[in-house]
Structure formats: structure tokens, C-alpha cells
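Alright, structures below, take your time with them.
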Structure I
Amino acid sequence: MSRTTNTLIRKTLLSLAVAAIASGQAQAEEDTGAMQGAPVIVTATRFAATIDTAPVNVITISAEDIANSGANNLAEVLRYQAGVKVAGYYGINGGRASIDLGGFGQNSGSNTLVLLNGRRLNDLDLASVNLASIPLDSIERIEIVQGSASVLYGDNAVSGVINIVTKSALDGEGGNLAVEVGSFNTRRLSAGMQKMLGDTALSVNVDGLESDGYRDSNTLKNATIAAELSHEDNGWNRGIRYQQSFEDIELPGSIDETAYEQDPTQAGSFPYSAREQRYAVEGFIDSETLAAEVALRNKQWEASYGSYSELETLSFTPRLNRQYGRHRVIAGIDVYNSTLDAGGFSTQYVTQKSNALYLNDAIALGARTTFNLGLRRQLIEVRAGSAPSGNNQRSDGITSWDVSLDHRHNYGATSYLRIAKSFRSPVLDEMWNYSTGDFTLIEPQTARHYEIGTRQTYTSGVQMDASLFRMNLQDEIAYDYASFSNVNRDKTRRDGVNLGIKTPIDQKASLQAGYAWRKAEFRNGTHSGKDIPLVPRHKFTLGGQYNFTRNSHLGFNVVYTGSRYFGDDLDNAGKRLDGYTRADLNYRHSFGQWKIRLLVQNLTDEKMSDYGFYRPSAPNYHYYPLPERAFYMQLGATF
């Protein structure tokens, strides 16, 4: 029996042992309806539901959790979750950060779907979702689904889905204003308002940031405005959302190992600047039985070295939720039409039409047991070339499915088993060689998923979750440095474990801890048995809060990220990129409507890099350094 198989068995037994211990403790406590008042989630079903009805591993992060953390941007909030690997490249405000839920390393951005109020943020290119364009004070909660969600969401939802839900006046009126200053000459101004105008809800949030950045040639300017106007009556909510953002950033590039050791703040040999403008407008309607959105989003991007692109996507996403006896059926269609005009060394025009039909049936086998069957059929047509008409064309019909069984115990717990199939289609950047102008229509990626998990909630307030997964991938899409092009890899595999616990200590203090284990490797071919680069085997998180008084709060977060092979080192020939431990500390004091917040990030001044790449010839190792110790002070008011 292989060492990998033995390790996986040990991890499985550990997860099941933790679940068994938790079950025994929960059974010994009174059944007081611990799941009552569970947070509402929409990601797992695309309709409002409580977390105890979701047959997947769902994590919810509330606005209060965000305020109590040491985060000052969305990327940092996600970094504090053990099962979420956030790779920062340039350090400030989460600019160009990528998210990895399943151990994908360099390919993580295209295998994790990010939503804003249920609307897709992933685009038809390889650019990461711009987390810096979402004001932190505008977020009501974040929902993280670990594991495939291809049946409900289609493309990109391979390793999971992250849905950011913004505040609405329908959930309560209020407002905020804040000014922040800090290290690297960082200045920020943010404001928000949620107000009822008669029976109409208005929500507006603005955010602006300027910073010199941690490194040379690393200045950043970012501005965002987001607004929602909605009306609710007789169980129906309908309205319109608008978001616009602007970012001007200098990108210092990578530096070699000698420069990294001497002065990590210096720029690389090819720094450049980039400008990005986005807007999105969306009309929506939803109820318990019917929901739909019509959205138009546009992104314009240009770089100082001459490349540019404009991407526009029109979408229509209606769906139904019906109860037929023991069957709860969710069915819908997703229609996306995208056009991309990209240029630089050569010009390419791409159109993609995606039409999907999906159906999910949750069958009640008893009062507490549900059998879920899901099926999705998606047709994707891509046309690309040097003219708008395109001379390269490909059509794919892809089917994904999901089968799960979940049981809700009478002591406040849910356990589940899942088997699923997911897919991902190649995007423009993966088919077009920017240097030669050649276009290659590579195959879609597919994966088979296996997952087991449990969520435990105790009357003492302790919450625990544990899950184990395996993904077997076919035709994984990835960049091949040797050929300077994207290819379909040999078969690969991801194994993983997620463990998390939250516990109150007393009325003033609480702790939360998490652990994630990932094993990503090739299953056959030239690199069989080799680790996939940039996937750390271990990640630990620890956070705590202490309320000195009703108005004084102290919080801390510690994140350990393990070592991993440098990017592009498929042979595992070089050394590993060092692991690191980062500690953040924050203190908040309120006096009336006003509050002051002090934040120290990277308290121990750890030298860190989330991303680097390896080259066979010297200099071998190249780094993207992250900031040293940084201090921030925020003065704000709520009303």
C-alpha cells in the first residue's frame, strides 16, 4: 500500500474520530434546538436556506466576524480561513490576489468561483477576481462552500464557491464613515448608508484607497461605488444593483533570491503599470419560489507595455424552487454571452456563448434524512480569431452531476456524503499565445469528487466542522513553462481535510481554530507521483477575541502556511518555498457613535512570499515578497 494511500486513510480516520467524539458530546447535552436561528445561506442552493439544510461544507463569516478580525480588506478576511489559501502578489489591499480552496496552486483562480450577491465575478480571461473592488464595510456576510458546485453554478465552481453578500436596508437601517491611515503612506476613505425611503430600500457604499505600496514601483489607487435600490412586498423582493470600480496599480514583478535576501522591497527587472475599469448593472427579482437576474458587466484593462482588453458579458439567470410532496426541486437556466477584444503584440476577438439547464431534487427520506440528486447540461460555443467573425471555433456539450446524502441529527448536527462531477472550460488566455498569436482549442477539464463531512453544534455554543475530500482530474488545464503555452495535463489528484472549531470561553472571550491538509499530485505521465507546485501541505489558523468592556475589544489572528514547491517546478527538482507564520493584532474602542481601531499586521515582522517560480538555469528562484510589519489606524463613526 502506497504512502499516499496510508496518509489518506489516517486523515480519514482522524476526521471520523473527531466527528464521533463530537457526536458523543452532543448527545450528552440537552436537545435545545441548537440549530434554530442558524445563519441564512444562499450559495449552496441559490435560494435562501438555513445552513443545517445544506448538504455541503458551508462556512459563513458575518459582518461582526469581519469587524472582530485583523483584516482591512477582503483578501485578509479569507486568509484567516484554514481551508482558503490566498496568494498575495503585491501586498496592499488584496490587489491581484488569487483564491485556492482545493489545492490548485497556479491554477487556483480559474477553479474557484467568486460571486457578489450571487452574480459571477470570474471573467473570460485569467485575471483574478479583483477582491480590492469590494468595500469591506459593505459586506453583510460571506458564504464559503467547500467542494464542487458545478451543478448549480457551472464553470469555475470546481473546488468551491465564495459568495459575498452586501448589506441592504431591508435588513436594517444604518450608516458608516471611516478614515484610515497607515504604513507605506496608505490612506483610505470609506462610507456607507442603508436607508428606507418609504417602502423602498436604498444602500450605497463608496471606498477609495491610495498607497505607495510595500515595494518600489508599487503605487496603488483604487475607488469603488456600489448601490442597490430594492422593494419588498408580499414575499417578493425586486430591485437593481450597480457597481463601478477603478484601479491604477504599479506592478513591480518578481525578484531573484539574492535580491529577495538583500532587499525584498526593490522592484524586479520588468515593472509595469496597469489600469482597470469595471462596471456592472443588474436587475433582480426573488421570492421563496422564483428568482431571476439580468446583468451586464464590462471590464476594460490596459498595461503600460501595450496590451489591452475589453470584456463585456450579458447574462440571464432565472430559476424555480418548488415543493412536490417529499421532493424539493430547484431548476433553472443560465445564459451567458461574452465578447472579448484583446490586443498587444497581436489582436484577438473572442465570443463565448454558454447556455445551461440544471435541476436539483432534494428527496426527503424521513424527517431528518435527505437524498439529493443534481444534473446540469451546459453547451459552450467559442469563436476566436484575428477578426470579429473568428476563424477558430469549438462547441462543447458538458454534463455535470451531484449525488449526496445528508442526515440532520436531533442534537444539532449534520453529516453528509457526496459524489460529484465538475468541469471547467478554457478561457481566452489559456488558448491564445500572446507572443506568437497562435490559438489552440484545448480540451475542457473534468473532475470526479468524493466527500464526507459533518457539522456539529453544541448547546454550549461550540461549533465544529470536519470534511474529507478527493478530486480526480482529467485534462486539467495549466500553463506549461517548457512550451510557453497552456496544455491539458496528465491525470492529477487532490486529497484534502478541513477541520474547524469555534468556542466561547466565557461572556468576554472566544477562540476559533482551523486546520487544512492538502495533497496535490500527478497520477500518471512524466511527472507521476510528483507534487503539484505552490500547494502547501498544511495550513493552521488561530483567532481570538476578548472584550475588556462593552466598548473595548482586542482581537488576534495567527496563520501558518506550510512550505511548497516553487511554481513551474513540475519535476520537484528545486527546493521548497519557505513556509511562514503571520500574526495580526487589532484593538477597537468605541465612544458613542465614534470608534477608533488600531491594527498591526505581521506583528513578528516575518519575511514572507506566497508566490514564486523556479527556473532550471540560474538564477533559479524568483519571489513576490509580501509586506513587512505594518501599522494602520482607523477613525470611524456609525449612525
Structure II
Amino acid sequence: MTTLLIALASFAGFIIAYHTYGKWLGAKIFELDDQRVVPSISQQDGVDFVPTNCSIVFGHHFTSIAGTGPIVGPALAVFWGWLPALIWVLFGSIFIGAVHDLGALVVSLRHNGQTIGEIAGRMISPRAKLLFLVTLFFSLTVVLGIFGLVIASIFGAYPESVLPVWVSLPVAVWIGLMVKRGSRHLLPMSLFSLGLIYFCVYLGAYHFPIELDFSNLSGEAANWINSNTVWTGILLVYCGIASVLPVWLLLQPRDYVNSLQLLAALALLVVGLVAACLGGGADLFASAPAVVAEPPADAPPILPFLFITIACGAISGFHCLVSSGTSSKQLKKETDAVAVGYGSMLLEGALAVIVILACCAGVGMGAFERTKSADGLVSYVAATNADGTELTGRSAWESRYGAGKAWKEFRLKDMVGAFIFGGANFLTQIGVPMKMAIGIIAVLVGSFAATTLDSATRLQRYVIQELGQTIHIAPLTNRYVATIVAVTLGGVIAMQPNAEGLRGAGGILLWPLFGATNQLLAGLAFMVILFFLWRRGKPIWFVAIPMGFMLLMPAIALLIQLFDPTIGWVSNFEDKKLLAIIGLITFGIQIWMLTEGLMAWSKAKGVLEPLPPSGEITNATANEGGRSC
């Protein structure tokens, strides 16, 4: 029952925060006004700038920001105990993450839908623009390399998820075409599509699991051709195509359908959690320690590493790219920004809470192992102790997290698997067979990751185009050239080999870098939001405090990762060149950005940033003119 009370209190906190703090920010601080012309209308082009209903933009934004970040991060962080992870998710998402997402969205709305990097040039200095764009470029390159591997790993570990994830794409295109032709039956079509996806989950789980087998290869061919590399290559080609298609054709309908699928899965998880708690099966305190008193000596300290391990779910710099890169180009009125920016982040926080409970109370209900018969049929059997008894309670949790396994033996599919198996345990409490339950949760994870991956490709295309314009390299301003560059670089990162020479391990190799660089990006985005308010004479305390926190904690963590005498990337440069180089560049850019901000600070108060050149002026910009909001 305690587990249920914790869940309900968390969800109630998110709802209260939205209707108080979130709406106060929108009305009193950012002064959202539906009379102000938004970029989707003033710059409508039918490709990127498309005025869209709030529910559809919400679906796109939520599925894009969520990805597997709020799954992998909390699944790894409960290694320190579930209580620190829960506290950081609750307070981080309400007072830091949601403020960051809403602020980036509003700032972009007021600047023609430009990305946060482009806006930094007007808010701080032209050099800050270039520095921010370079930061975004590196961050998105890492994201593409990591999330391609995430989906490939899910497809490899859970072949039942492949069919429904891919079927959702042509279904989304069909919905996009129907809506474009004037159909007003979006919800019925989407519900039909949702039913089709769940039918495909059943087919994938029981009849048509799609599994790539390259076991007959040997030598260098086996290193290059494996499940991870093949799936990653296919996914990047798909993302390259998807990122240049009009948003109404694939991105919007796919994300809307996926949001319904994701919300349905989350609802099943919540109902299953309630049933498990009422039945006495999900006991958080009996399954896992609230705080691990003595972590292994070679594990990183909880401070500051908790704040970079859980990024999505509490605060993530990647979100400022979605807010300013795609969502700001689709909102058809300003007041929708509170639901999309602030509300989506709180829903992601709720997902992270469910993940924490699944990885502790859910895993404690029983550990399972995947087996495969000689004829290729997959089944899941209860894991047992040496004496033959089933692993449940604390022993089940320790089988995955004990003795520092979550950190020392980090394997992506195992951390995702903690949520999949724990969540599946919840679903079995409402009568869903284990095999089907695992399929539902695996598709949930795969769909989240897929929406993030192709949204990130589109965002990287924007950044490369803006970089091309800034440094006067004309070919990079072409969206097709920019897309090819984005996909190629993501592929190069993803295909990096592990210590054994096996290709497709780039995402795992770069995962330690993702947390710190991603959170530093959030701190820099806060600085742009701070200047936006400072120039307009608005209160800044609610941005300044999170900004300081998100600049300090990731910086300390990055310095430890770079210069620790034992495990530091610089200390082990030969083995960790890529991590060391990108880490040093990122840290140097942060210091330079802070310097630029300090130099501009005293001259900025009450002085509006310069308007875009005359060729870029739109109704949205002209409406703001010399006004103070």
C-alpha cells in the first residue's frame, strides 16, 4: 500500500504544479497572448511551419522529449536507492525541467520559431550564437549515435517489438494523407490505428517475432555485420527520409498515434500498479533499499552523478531543441505553450516515477529470463536461486543491482530490461499474459526511442543549416545536404567498435558523455531564457537558481570524468580519445559561453535584443516591435 501512496502523491503533485506554477509562469511571467501571431502562421510553408491543434503538438512534443531517457536514467540511478531518484524526478521536473522546456518554447515562439542556438546570438552575442550551435551540433551527434543503438538493442533483445513499431509508420502516413484531404475523423482513425498496433504486438509476441541472425559470419564480417549495425543503418536511413518530409505527412500523425499508444500503455501500467499494490505483491520497501548505504568503492558519488544519470524525467538539455526546433513551428496559438512545454515535462516525470517503481517494486515481484527453444519459439521463465526457489523481493532486485552491477556492468539492454520486466509484472496483475505484457512494454520503449531519433535528425538538420548560414558555407544551408551530413555523422558515431572490435557499440561508448553534456546544454539554454527575461525587466529568480544548479553539477561531474587519475578520460586518453576530445570541447565552450554572458549582462537589462534583418521580419516579430513582452 505504501508503494501506491507514493505513486498517487507523486501524480497529485504534478497535477497541482501544472495548475498553479505552470499557469502562473504562462500568464504572469511570459504573458502568453493568443492575439500575437505565431511562427506557424506567419511563416507557414507546409513542411516545417504548420499550424496544428494543441493535442497533436502535445503528442509530438511528449513522444519526442521522452525517448528512453526517462527509462534508462532512472533504471540505472536506483542503484543508489529509489528515494534519491524519486526526489530528484519530482522536484527536478516541476521546478527545473518544465520551466526549461516552457521557457525555450516561448523564447522560440517570440523569435520566428528559430532554435535556441540562433536566438543566443541576439540575446548574448554573435559569438555566443556560434558557440551554442556548435554545442547543439555535438549534442545531437551524440544523441543520434546513442538512440540508434537503443532501438537496435531493443529490436535485438525483444524481436516481438519489431513488427508493431514499423507498422505504425505506414499507418501514420495514411492518417496524415486523410487529414490533409480534409477528413475530420482524426480520433476514430487514430483509435483504429492504436488497435492495429496492439494487434501487431500480439502477432509479434506469438507468431511473427522478427530476429536478425548473423551467427554464420566470422572474422571481420562478423564485426561489421550484426544485429546492432544492421538495425542502426536501417533506422538512420529511415530518419534521413523522415526528417525532410513535411511534418503533416509523418511526424505529426505518427507522434499523435504513438502518444495514444504510449498513454494507453502508461494507463495499463498504472492500473497494474494499483492492482499489484492492493494485492500486496508490489512492496517497494521490501524489494529495494530507499538509500544504498555503502555503494561499491569504484562507483561514482551520488553527488553530482545522480543529476546527470537521470536527465530526461527531471531535466534534459535535449528538450530545448525540441521546444525551439519543431514544437514552436507548429503551435497555432501562444497559450498552448503551457500544455505542450510545461505539461509534457510533467507527464515525462510521471513516466520516470513509474519506471522507478517498476525497477524496484515491479522487479521485486519476480525476476524472469528469456529462453529460446530449438524451434525458435521464445518464452519467459521465472529466474531461480541456487536452491531452485524463485527470485522475488530483495533477492530479485539484487540479482540486477546488487554489488554495483548497475554501474560496473552497465549494459543498455539490461537496464531497459529492468523496466520491461518490472512493468510486465504489473500488467500480469490485471490478467495480461507475461509474453504479451513484455511485448506491450517493449513496444512502448521502442516507440519512444524511435520518435526521439527521427525528431533529433530533423533538429540536427536545422542546426547544420543554421551553422552553414553562420559560417557562410552555402551547401550546408540546403536541407538535403544538411540531412545527409547529420545522418552520416550519426552513423559514424554509432558504428564505433567496442574493445573486442565489434562494431555498433558507439552509443554505449558515448553514454557516459551524454549525461554531462546534455545537462550542461540545459544550463546554457537557461542562460538564454534568463537574458530574454532580463532584457524585458521580468523576474529572473525562478530561472537563475535552476541555471546555476544545471551549470555547476554537470560541470563538476564532467571534470571528474575527464581528470580522475584512475578512470578519467584524459588519464586514459589512448582508450578514450573520443570521450576526452568531445568532453574537453564541451567544457571549453561552456566556459566561453559563461564569459560571453558575463560580458553582456550589465548592458542587457531593459534593452530588447535587436530584431532580425529586414528580410527575416515576419508578423510575429513585427508584433513584438519595441514592446516589453
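Look at distance in nm of label points 7 Å out along Cα→Cβ at positions 441 and 577 for each of I, II: the largest one is in II. Taking P(r) over Cα pairs in 10 Å bins from 0, in percent, for residues 81-248 alone from the coordinates of each of I, II, which one would give 8, 19, 27, 30, 13, 2? It traces back to II. When distance in nm of label points 7 Å out along Cα→Cβ at positions 89 and 497 is calculated for each of structures I, II, structure II comes out greatest.
From I, II, which structure was distance in nm of label points 7 Å out along Cα→Cβ at positions 529 and 593 = 1.3 calculated on?
Details: I: 6.8; II: 1.3.
Traced to structure II.
Across the set I, II, distance in nm of label points 7 Å out along Cα→Cβ at positions 129 and 521 reaches its highest value in structure I.
Work out which structure the value -2500 belongs to, where helix-only ellipticity at 222 nm (-39500 (n - 2.57) for each DSSP H run of 4 or more, over all residues; to 500) was derived from one of I, II. Only one of I, II returns -2500 for helix-only ellipticity at 222 nm (-39500 (n - 2.57) for each DSSP H run of 4 or more, over all residues; to 500), namely I.
Across the set I, II, relative contact order in percent (Cα under 8 Å, 6 or more apart) reaches its highest value in structure II.
Coordinate-derived values only; no laboratory data. Model, not experiment: these values are computed from the prediction. Cβ atoms are built from the backbone, for glycine too; each structure is taken alone.
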